[in-house]
Structure I
Amino acid sequence: MKSFSDPECLRERRGIAFEEERIICERDEFDYFASLSGLAAVGVTNKRGAVLLMDSTHGWRLPYGPVDLSEDWLTAGSQMSETLTGVEVSVTSVERVSKLIRRLEGSEELSTVSYDVVLRLTPVTGEPIADDPSFGPWDEVELGWFDTIPEDAYWDHESAVDDIHSISG
């Protein structure tokens, strides 16, 4: 796969988990996701099998960031990973796609679709972290390399931990 701008094209692709979820959300969340194609999570490992994780407000998880409307998902994932690690990487596969259909709270008609896409990238040498790994909406990003899933991972969001397992396993 060289590129794609519409994750829907992966719905029937063998080996890619594709799920769909409906969410009722408030105006700020609705407007944010209406302005994006969605969020890409990047699964970067090193040659030893450790996985790069980002400390979010909910716990450690795969680094993730916004993908603009009509932006190529593979390019976005590679650029995000290079911003985080400071080394050149490329996407090797898509692991999971979640189609999220958000309906504006209080409205039966207003809805928007975005996607969460988990990307696997080429393994890197060592444990590189860029000097300034900020990207997307994050001014400061705390990153770490992990051989096992940390106790303070984002356990409340089951798919976040499942995604770490799929990349590290």
Structure II
Amino acid sequence: MTKVYLGLGSNVGDREQQLNEALRLLDAQPGIQVTQVSSLFETAPVGYVDQPDFLNLCAEIETNLTPLEVLDCGLKIEQQLHRVRKERWGPRTLDIDILLYGNEIIENQALSVPHPRMAERAFVLVPLQEIAPEVMHPLLQTKIKDIEVPDETVTKYHKR
């Protein structure tokens, strides 16, 4: 089994309910077990800023699925929860990103792992530091807890 870290976010509809449903659906997938979940954090949007704030969390899963199979599961769950892709970084009911897949480095047309912008985003680093502080970023060769969090406002929404 491989430990995989996912970033989840929502800023449309009942954000908390959608994140909880996404975790339930992930855990129900054959070959995936959700083993740890961060607190929820509220963050302002990045990129396209004229949209509602996000709720974000990170989850640790253990899986025997390949990285592309995990990606496919995430995309299917996004669709189940009515994700519509209109514009890059636009509003969404759900976003699931693979942040880390074990200590693998993957670069192909479908997937880049570690997530290429995770070290630039407080909404990823803050919840990831909560659940995986000692995990090594395979490209930066730095523990997650030692990656400097960008200066963005990230507010703990509530303890899970």
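Quick note: the coordinates plus some simple rules give every number you see, no bench work behind them. Quantities reported herein were computed from a predicted structural model and do not represent experimental measurements. Cβ atoms are built from the backbone, for glycine too; each structure is taken alone.
Which structure, out of I, II, was distance in nm of label points 7 Å out along Cα→Cβ at positions 41 and 97 calculated from, if the result is 1.2? Derived from II, not from the others.
Structures compared: I, II; top value of Cα Rg over 2.2 N^0.38 Å, i.e. the largest, recorded for I.
Here helix-only ellipticity at 222 nm (-39500 (n - 2.57) for each DSSP H run of 4 or more, over all residues; to 500) was calculated and came to -7500; which of the structures I, II was it taken from? It was calculated from structure II. For which of I, II does distance in nm of label points 7 Å out along Cα→Cβ at positions 33 and 145, calculated from the coordinates, equal 3.5? Source structure for this number: I. Kindly point out which one of I, II the value 0.50 was derived from, the read-out being FRET efficiency 1/(1 + (r/R0)^6) of positions 9 and 25 (r between Cβ atoms, R0 = 25 Å, to 0.05). Computed on structure I. Using the calculated result 2.4 for distance in nm of label points 7 Å out along Cα→Cβ at positions 113 and 129, pick out the matching structure from I, II. Only one of I, II returns 2.4 for distance in nm of label points 7 Å out along Cα→Cβ at positions 113 and 129, namely II.
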